[in-house]
Every structure is written in structure tokens, then in C-alpha cells.
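Please find the structures below.
Please treat every number below as a calculation from the coordinates, not as lab data. This one's a predicted model, so the numbers in the text were calculated from it and none came from an experiment. Cβ atoms are built from the backbone, for glycine too; each structure is taken alone.
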Structure P
Amino acid sequence: MLEEQDIKKLTALLATKSDIIEIRQDIAIIQETLQGVLISEDALAASMSEFRLEFSAVKDENSRQNSWIQQIADKVGLKLKTGY
């Protein structure tokens, strides 16, 4: 049978009701924070997707303009320098 000293040792190790309430509150705060991070991550992913599309469009337009410039240069007999 357990003696009072054994019971005191065990109760010192076990969580109290207030400990459990505090842990639940901490978990709720962590869940809220995680939810905010996930929402921010989704918004960032959407922004990155938009950025990729815009960058691709700008890159295509740049290539098209470079081609036009080269065609004009060839037509007028102008040699374009490459590099800086």
C-alpha cells in the first residue's frame, strides 16, 4: 500500500487541474498562431504565383522586343554590340 510520503512524491510529479488549464490555454494560443501563419503562407503562395505569371509575361515581351530591335538593326545595316 502507498504511504503518505509516496503519495506526496506522486502528486509532485502529476499535473494539477490548473496546470492542465494552463496547457490548454497555451495550446489554443499556438493553434491561433499557426492558423495565422498558414493564412499568411497561403497569401504569399498566391502572390508568388501571380509574380511568376507577370514575370513570364514580361520576359516574353522583352524577348519579342529584342527580336524586333534585331530585325530593325539588320534591315538598316546596323551591327549591335552584345555585352556591356
Structure Q
Amino acid sequence: MNSMELIGLNTKWYRYQNNITQEQFANKTKFKMAYISTIENGYANLTCKNIDLIAKSLNIKPILLFEESTAIKAKKLPKRVDMYKKE
């Protein structure tokens, strides 16, 4: 897994854990919803500034966005996580 994929999957994981939709997350970060999707799908080449903003918006330390074990768990989430409640 490369860094973009790790950050994307971990962003998705922590967004899901915070029970917020992509739209709500976009409002918190001031990113467009399409960009949130690009990030979560591992296609965004993020700056350090944006990594810090994502982490701050999710109330986590930036280093957690690089955790492979969490990213692996995120791969098991439904494709549309905003449609499902946490168990």
C-alpha cells in the first residue's frame, strides 16, 4: 500500500468512526465532496498542510493516517459508509 492509499483508507476509517458523512467532512475541511472521495479512494497526492487539516478535522494525530493496520480494517467497510450505521 502506498502513502496515498494509506491516508485515504484511514481518512475513511476515522470519518466512519466519527459517524460523519462525506458532505459533513467536506464542510469541516472546506474541501469539495469530490475531493473527499478522491482522498478516500487513494488518488489524492496531499500536502502536509492538508494531512494536518484532515487529522485535525477528525480529532486524531496525523501519524494515525499512516497506520497500515487501520487501513486494512477500512478496506472491509462498505463502499458507501455514509449509508450505514456503526454496529
Structure R
Amino acid sequence: MCRNIRTLYNIEPRATGEEVGAAALQFVRKISRFTTPSAANRGAFDRAVQVSSTLLASLVTTAPPRSREIEAAKAHARAPRRLGS
């Protein structure tokens, strides 16, 4: 549960459905603190994942899309400062 949640909105190439679903699941896991919900909470958990996916699909922007490669290069440049090495 410690993975970073990556930004998938307004990035080229577009996020796949699998990436969006995995990010939504990770987000719901983080905010609920459930890695696996109980049977009683499974429906609410699944609805929260679906709502997160729907939110991402319904957002609009006029900003130009960002490049995954450029964003990855920026993250690699930040890593030594962040990790102290």
C-alpha cells in the first residue's frame, strides 16, 4: 500500500483502462485503509473504485497534454534530492 499514486490525467499517451482501474483501486485502498475489504464492505469498496474511474474520465482541461517521458525524467532528477543520495 505504499506505492505512489501516479497522475494519469492529461498525459500522453493516454492512460489505459487497466492503469486507471489500478490507480483507482490503490486510491480507495489508501483512503479506506483496506487492502481487502470484508464481504460486508465489498459493494461500497467496488463503488468507490468505479466512482474514482468515472471522475477521471469526466474531467476536462484546456492545457496541453504532458509527456510521460518528460514527467519520468523530472521524477528521476528529483529522486536524489528526495532520497538524499
The highest value of distance in nm of label points 7 Å out along Cα→Cβ at positions 9 and 49 among the shown structures P, Q, R is in P
To which of P, Q, R does the computed value -16500 (helix-only ellipticity at 222 nm (-39500 (n - 2.57) for each DSSP H run of 4 or more, over all residues; to 500)) belong?
Q
Supply the structure label, taken from P, Q, R, corresponding to Kirkwood radius over Cα pairs in Å with the calculated value 19.9.
P
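For distance in nm of label points 7 Å out along Cα→Cβ at positions 57 and 73, which structure out of P, Q, R has the highest calculated value? Show your work: numbers first, answer last.
Details: P: 2.8; Q: 2.1; R: 3.4.
When distance in nm of label points 7 Å out along Cα→Cβ at positions 57 and 73 is calculated for P, Q, R, structure R comes out on top.
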